[in-house]
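Multiple structures follow.
Nothing in this text is a laboratory measurement; each read-out follows from the coordinates by a stated rule. Remember, predicted model here, so these are calculated numbers, not experimental data. Cβ atoms are built from the backbone, for glycine too; each structure is taken alone.
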Structure I
Amino acid sequence: MYCRTILSHRHLPTLAAILFGLIATPAIARDSNSLMDISTDGRLLACSNRDGGTVSIVDLKTLKKLRETPVGTHPEGVAFVGKTHTLAVAVYNDDNVTLLDADTGKITARVSVFDEPYGVVSNAKGTRIYVTLEFPGHIAEIDPAKSKVLRQLPGGRFPRGLALSPDGQTLYTAEYYSARVNAVNITQAKIVDSWKGASTDNLCRQIVLHPTRPKAYIPHIRSRIAAAQGEGSIFPYVGVVDTKGGEGRRRKRIPMDAFLGNLVTANPWEIDVSADGKRFFVVFSGTDDMFLCDTVDDDYTEIKLRRRITLGHNPRAVRVSPDGARFFVYNALDFNVVAYDANSGRSLATIPVTDNPLSKEIHRGKILFYTALQPMVGRRWISCSSCHPDGDPDGRTWQNPEGLRATPPLFGLAWTHPLHWSADRDESQDFEHTIRGPLMQGRGLVRGGINKSLAKPNKGLSADLDALAAYTNSHKFTMSPYAKTGLSESAQRGRSLFNSKKVGCASCHSGPFYTDSRPRPEPLRHDVGTGQVDPSEKMGPKYDTPMLLGLYRSAPYLHHGKAATLIDVLTTHNTGDRHGHTSHLDKKQLGDLAEFLKALPYEDPAAAAKKAGLTKVAR
């Protein structure tokens, strides 16, 4: 009876098709952003090389690199367009989406966008490309056939992660600094739902949808700003969002340091889910390892560990082949992609995808900056990049032992010593104190004793420490998006106010980097009336003058992070006109001054400094 049922006339065509291969497994279009992508036919893999400014194409049959194409400064997300071999690349610092033919390596178009494109996906038909613009928080909808931006959709605050629902009607974004997830209805061009995380959720770059269940997964960290101990400040998580929404909708955080005997992993960067929805993969850029997991359909466990694999330096991407047989990991500081068997976890091939574009010293320093292992870190949770990834700030204000301290960006650091809001370090090598201290608890990079900050130099005591300093000082600025066509009339009026003696901003915020912070026998600090706001302050009320470049995206402001906007800096947090004379300015003038500040830098500060005869204060 059983055999007769199976072989009944209703089942014979389907069975025959399966047996003889007449029905192919349907191709699964990638629906989530990544630094790598695999073509729908499973033939090609694309990988963006941020440091070198290129995209590499790998033949997945031979597991060898076919070609490499320069695309611009700091490419991030890549996506094959529909079922084609046309590749879309989000070129973050050049503010464009580059289209290239992966079969030839030829660039076919560049589509300009407002600023900072990061995540990119294509719809299944290849008729639309969507890309997150981290600033000002939009999604650009692009027609690849016309190489034209059609619309700007809302994306949330600083969105990086991007995924497209299987029906092609909803985009999901993940916000970089908050890990908040937003659902964007494409037809209505508006955010129709949102899943807020905990206040400590931070640094989320990606969102991945389960292919059959209403689940979205996001890799992120938890920045516990009230803790100054390495084992209590940064934690690795994967967030799981129930995209059905409605009453009782769920969002949970799964601690990645609780999977394998409480083995600590650090800085989850990317994840992927197999096309059948059964396997889950996550790479950790700080501890250079990954977890291979099973998904669990119980709305509770969600992820179950299968095995851990040790990877190369600074893994930043993982992609599973359409058939689920293999997965690929991009080791960003080994400049290679490694292919693995998805069942055994065995390495199949190592594929060099680009030459190392960094100097030997900068390369070594960057490895140290991103690692959460010894000799940098004792307890594995935290690395320098946990708060300063790629030179960015983490958008947080930390309760440090000396008081509240907003995380600054590292851009232009080589020109603006001394360091910290309190000017308590005169060289980047002084971070050896942080490495050995309670935050990182590492062995350190110097054998033997070290000199106190602001005392004799620690430079020259260790090649590794000098390399870390060289990388830390290497970050460069891009121009403000508010000055792409020059200063607006409002910003020009603001510049006049800024430079006027009556307002007085330029008396401290001077020179190409808009700061008077320079190496001196005694650090120059200023009391601008902000030191009394924080009762935990130990080193104030005088502070080093911060440079003003990149203010358009570096809120919150001031050392204590209590000024949410530039207007707040000029008004609410400037009682007594101690931080520039602004009380006499009307609303329009304050707006003009803020517009000028948002437009910084509107010229290359390093070039302007050299033209003025200035030299770097750190090398």
Structure II
Amino acid sequence: MKEIDLSEIKSPADIRKMDLSEMTQLAAEMRSALMKKLSVHGGHVGPNLGMVEAIIALHYVFDTPQDKIVFDVSHQTYPHKMITGRMEAFTDPAHYDDVTGYTNPAESEYDLYSLGHTSSAVALAGGLAKARDMQGGNENVVAVIGDGSLSGGVAFEGLDYGATLKSNFIVVVNDNQMSIAENHGGIYEGLEKLRETNGEGEPNLFRAMGYDYRYVNYGNDLKSLIEAFRAVKDIDHPVVLHLNTMKGMGLPVAEANKEEFHFSGPFDLKTGAPLHEDEPQDAPEDYSELFGKGMLRRMKENNKVVAITAGTPGVLGFDKARREEAGRQFVDVGIAEQAGVDVASGMAKGGLRPVVGFVSSFLQRAYDQFSQDIALNRQPVTFVVFYGSMFGMNDETHLGFFDIALLSNIPDLLYLAPTCKEEFESMLDWSVGQTEVPVVIRTPGGMAVSNPEIKLLDDYSKPEYEVVRQGKDVALIGAGLMFGFMSQAADLLAKEGVNVTLINPRNLSALDTATLDTLKDYKTVVTAEDGIIDGGYGQKVASYLGEAPVKVINLGLPKEFLNRYDYSALQKKCGLTPGQIAQTVLDSLK
């Protein structure tokens, strides 16, 4: 078969000229290009390899961009980007970074939303369909959802609303039998029965909600997909099209290791081995590994301790072996952060000791539950925040520096910021052991730093700052990860003859006013936090000291949706390097 020049694919119009054999060849070459890029660049491997045929068929049948397609999460849209004018970003290494890993309206008219969180596509598409109907349009509206996203509450809400539309509304369920790890939840048992019965099994959730329902048993077959999409194109009522696809399709190591290859850094195409130098034997642990090992110990010591994840067990350091070892003391609620918070609240009310692990940017999905069902009811749940840092994920949909402002201002919710692994372990042990207050512990960004000299407390419920160095005139208050930079700045200032007071605040939700009162006659107080300044910890300090003559300088991040920023460049832009912090102090003293 003649090879297809991928560089000639500029838009979906180019594939609509092809016959089935040509599109089959196109799928093979696109998959090959994807594997080549992913193996040297990294990215979402399994989701994209499994959707090549479906996306080709979608653009072949539907008249995009007039017809609207909303991709849930949108981490499975690399093939979509290849077809819609961005092929070079997947075939030319010099352009690999030209596009984001998610849909982005700034890149293309074919991308409707910037989406990086799950479960919202059905509701978004329902709104588009309603807007079309009210304005007399006739375009198709399609929501594509999968990879465990159906477990999210807003997916159910979107399906519930969508079923009321008396017009064209198409929901494509990409069922690859996986979330990031294995699926969890009753809905997935229902999908399994549908797969086993070629879509004929009962009960059928989608039909029960009022949808027409169609099933494609081999969702990686172009002919079957094209027929199925043609059958629902221009349909006059809501319909669910259920596709049984293969996650990681075409890459044996990804097909065999679906969890590991949901997302991967650069890897060897044949073996799947990571392409990086072996870490030195004395390399520090990261906080995920530290948490996973520590939680297993706590579980063995106390059978009431339960670890909870909302579909991201790897973030918590719980690989498959650890999950099996933990048994029923490890709970995955699926990609459903709201439910995860409330399940934990119920466990605590029932006498268990739940510990919930969240990625920083995902916890915001459960803000109401944090406020109402945890804090208002004072349920003693422990939450551990991962990737809450400017040094975490840097895509605009996964930013990890809003959580301090979000959570530290909820009444009766204690937000702790450890500076090192000893303090992290101490806070976690204390929190799991107490039953009086809900606690959030923010892991410092980066690897687990050790500080054997840190002063640990028996009780972290009351704000008690640690004054690590006692100086005069100038105080540096560094929260969490920023404490290390402040300590280095203090060393630099000492060389300039400026002896500063260095403080570890520990607590980001309340102030140690007794310690702050001792600073009122200082010339300068500088706070630094690994989060946005607006509404953050530093502003609490500045507000308290507002009537004192001392000058308060807050260092932190801007309140912006930053996208694919350079870590070191952002740190310098915000004046957060040790040298810049020291210079800020020197300038304030002039």
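With distance in nm of label points 7 Å out along Cα→Cβ at positions 352 and 448 coming out at 2.4, pick the structure among I, II it was computed from. Matching structure: II. 38 is what came out when percent of Cα pairs over 28 Å apart, for residues 184-439 alone was calculated for one structure; which of I, II is it? Here the read-out was taken from I. Can you spot which of I, II the value 0.45 was calculated from, given it is FRET efficiency 1/(1 + (r/R0)^6) of positions 456 and 560 (r between Cβ atoms, R0 = 30 Å, to 0.05)? Computed on structure I. Supply the structure label, taken from I, II, corresponding to P(r) over Cα pairs in 20 Å bins from 0, in percent with the calculated value 19, 52, 25, 3, 1. Comparing all candidates, it corresponds to I.
Computing helix-only ellipticity at 222 nm (-39500 (n - 2.57) for each DSSP H run of 4 or more, over all residues; to 500) across structures I, II gives -3500 for structure I. When FRET efficiency 1/(1 + (r/R0)^6) of positions 360 and 576 (r between Cβ atoms, R0 = 30 Å, to 0.05) is calculated for each of structures I, II, structure II gives the greatest result.
Each of structures I, II was scored by distance in nm of label points 7 Å out along Cα→Cβ at positions 112 and 512; the highest score is held by II.
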